[in-house]
Structure formats: structure tokens, C-alpha cells
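What follows is calculated from the coordinates using simple rules that are stated; it is not laboratory data. All values reported here derive from a predicted model rather than from experimental measurement. Cβ atoms are built from the backbone, for glycine too; each structure is taken alone.
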Structure P
Amino acid sequence: MPHVADVDTVVFDAYGTLFDIEDENWAPADVVRTMRRKQLEYTWLLSLMGHYQDFPTLTRRAIEYAKALYDEYNVDVENVMRRLVHLQAFPDVEIGLKRLGDGRRLAILSNGHPDDLEQLCIHAGLRARFEWLISAHEVRIYKPAPAVYRLALERTGTPRDRLLFVSANSWDVAGAGASGLRAAWVNRTGDPPQPVGGEPEVVVRDLEELAAELE
């Protein structure tokens, strides 16, 4: 197995890895958690059923579900949709990307819609860090389907053994590993490992620690 530092291209998940989608500043905590849970459930359900709807559509439906469940909060669906393309990056991201991008090419591979990924990166001042913004929308199926992870190899042209996929979502790491990608798990919350799927090559607390592993 290659040493973890033997990497030419680092490919990041977006939501929960670079951008804090569970920040409670944009909605009450109950709404945030429910929206995120349903958002992921809808991607998995559609993929298993062989159907596809774009990520903004699923996100809107997840917000509407949360609004119906917690009607006491009077959730403004349109406001939440706007806020979701202006999420804050985690505190370690800017410095971590700077270090990880020293001599390496960087990309994002996300379930998010291409337009939303562009807006997220521009808002956070990170767009120049990434050579590619790669979306599951291109193959009309969501992670952890293998077709999505193959996009990272196809779009970047990086040999499989020289590419590292990075996610804070353990299910995403499991999917990437099962698809044959080298993977790093940014375990921000100290969760136990997933018992199914591929295993991460390295587990870190944040991107700065990952950068240290690759130096």
C-alpha cells in the first residue's frame, strides 16, 4: 500500500467536511438536524430505487419536511435555501487547504449541485483553491454509489493510487473505500468507525492534522 503522503490529488467532500451544514445559526437545532437527516435519506432512497432528482429539489423537500414536523418554528423555506449556499467553512479549512495544496491538486466531489458548490466556494473565499468542483449531478446518482467516486478519477486524470478522498462523513469514507479509492476520515466528532464498507487509510480530527500526515 502506498504511504499516505504519496498523493498527487486530494479530493474533498463538501457538506460536513469543508462547510458546516449543521451550524445552528441558520435554523433551530431541531430543524437543522432533521433537514440534514432527510436530505441524506432522500439521496439514498432515490439511488436505491434507480430514480434521480437534483440536490436542490431534495433539499427543499427536506426543509419542508422539517417545517411540517416543527411548525412552531415557522421556518422560512426560501430563507433556508438561500442560507445553504452561504455556509461557513470550518475553522481549520482555510489553513488546512493551503497546506494540503502545497504541491498537490485539490478538488471537491459532492452530492451538491454544481451551481451551489460554486456559490459555496466563492462565498467562503475558497474557489481559487480547487481545480475541479465535481458533482454527482453529472452521473444522476448520489454517493455512496461507485459511479460518483469514479468521477474523481475520471475528471482529475489521477492514477487511483495517487488520489486521496477526504470526508468527515463516515458513510462517505466507507463508500469511497468500497469503490477502491484511498480515503481519509476527518472524524470531527469522535464517532466510532463504520462496520461496513471500505476502511479509511488515515483518521484525523481536522484538515490541519491531515496536512501534517501528508507532509
Structure Q
Amino acid sequence: MPRSLSCDAIVLATYNVGEADRFCILFTREYGKIAARASAARRIGSKLGSALLPFQRVQVELREWDNGYVITGARRHAACVGTETLPQFLAASEIIELLLMLLEEGEPLPDLFESVVEGLRSETSSPLPHTVRILHLLGHMPSTDMPHFSTFNVDEKGCIEEWIRGDCEKSPMLSAETERTLSSLCESILSDHAGKKQRVPGIKKSMMLAI
């Protein structure tokens, strides 16, 4: 018998399948990363269509079958992702891409879910503090007493430690050079664990040069 589930989820990505269905990659608070199909979500008048879009935080109703999940209902959460400006959109895109590259399916990570929600709602243009926090929660970020941070001063290490603990809205105390060094470290960690580089930072750099 299929099992009915209800969960708080962030839509990481969607893909159109068939004539009117939508295949969704979700990061849920209760079940971690899952893939689910929404039948007829792209038909005119479908209540699922407007809710099941990337960056949205939704409450989803699921039916779990032997061959996967089917979405039977979805409504947008009151606290939706802030992507009103281009910098916000690009920062959110980096966070989403990071999750798609690193998350394993079916592993509940409630602390990470809360951190991601905070990151996606942030009004700052840099996703770096949240990237540091996410990598830490996934067990990939080295501690600041490791050789990776030998060129960082005490204040800079303190700032990074605040980010690791979850205070990602703390005003950065990093010089432009140190921020570039930290960004390169995060990119290297991501590449080592995912086997490829993020695309969004390069796109963001090209867009900023064109503006």
C-alpha cells in the first residue's frame, strides 16, 4: 500500500516530462533530498504548477510508491525565498547548485535545511557565509586551526567560526584578498567531493562584467 507523507520542502530543480508532468528535486526537512513527480502540473489551471518552481519553499503532500514519490498537493510556504534582486537571485542560485552537487538522497538533515532556508532568504549579495556553513554541516569544511587557514589572522578566523556556528548575517571582517582565498578553498572542497566545479560563480562573474 502506498504511504501518504507531508513535508516542508525547498524545490531545488524541476524538469518537464511527458505532456504535462513535472519532475521535481526536493530538499525536505523530514526526508532529505528526494525526487518526486507531479502529474499534470503544467496544465492550465493546475494548482501544483505555480508552487512547484525552483527556489520555492513549499508544503508538499506525497504518496510513496514502490517506484518513487508522487506529489498530490503543494502550497507555497509563508516564508518564501527572496529572489527579488539580481544579486539575491545569483546568491540563491549558488546555494541551490551546491546542494544539487553534494546532497545524497534520503538522508534527513534538519539543521542543514534550516541553514539553507536562512541562506535563501538572506538579503546579502554574497553566498559565501552560507556556503561555509553548508560545507561544515555536511562535514566537508576544515576547522580554522588547520593549515588551510594559516594565512588568516585571528579576526578573520573568528569571523569564519561565527559563520560555521550559524551566524551568517554577521558583518564580514575579511579583506577582498582573504575572501577570494576562502572562496577558492570552498571551490576546491566542492570540486574534490562532487568531481566538478560550480557553474553559477562563473556565470555571475560574466554577468557582472557585462553590467
Comparing P, Q, where is distance in nm of label points 7 Å out along Cα→Cβ at positions 159 and 191 highest? P
Taking FRET efficiency 1/(1 + (r/R0)^6) of positions 55 and 95 (r between Cβ atoms, R0 = 30 Å, to 0.05) as the criterion, which structure among P, Q has the greatest value? Q
Distance in nm of label points 7 Å out along Cα→Cβ at positions 31 and 135: greatest across P, Q for structure Q
Among P, Q, structure where distance in nm of label points 7 Å out along Cα→Cβ at positions 63 and 111 as derived comes to 3.7: Q
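As an exercise: distance in nm of label points 7 Å out along Cα→Cβ at positions 71 and 199, calculated from one structure in P, Q, equals 2.1. Which structure is it?
Only structure Q yields this read-out.
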Identity of the structure behind 18.3, 59 (criterion: Rg and Dmax of the Cα atoms in Å, calculated), options P, Q: Q
Structure with the greatest value (metric relative contact order in percent (Cα under 8 Å, 6 or more apart), set P, Q): P
Matching task: 20.2 is the computed value of mean count of other Cβ atoms within 10 Å over residues 7-14. Pick the structure from P, Q. Q
On distance in nm of label points 7 Å out along Cα→Cβ at positions 15 and 175, which of the structures labelled P, Q is highest? Q
Taking 4.7 as the value of distance in nm of label points 7 Å out along Cα→Cβ at positions 39 and 183 derived from one of the structures shown (P, Q), identify that structure. Q
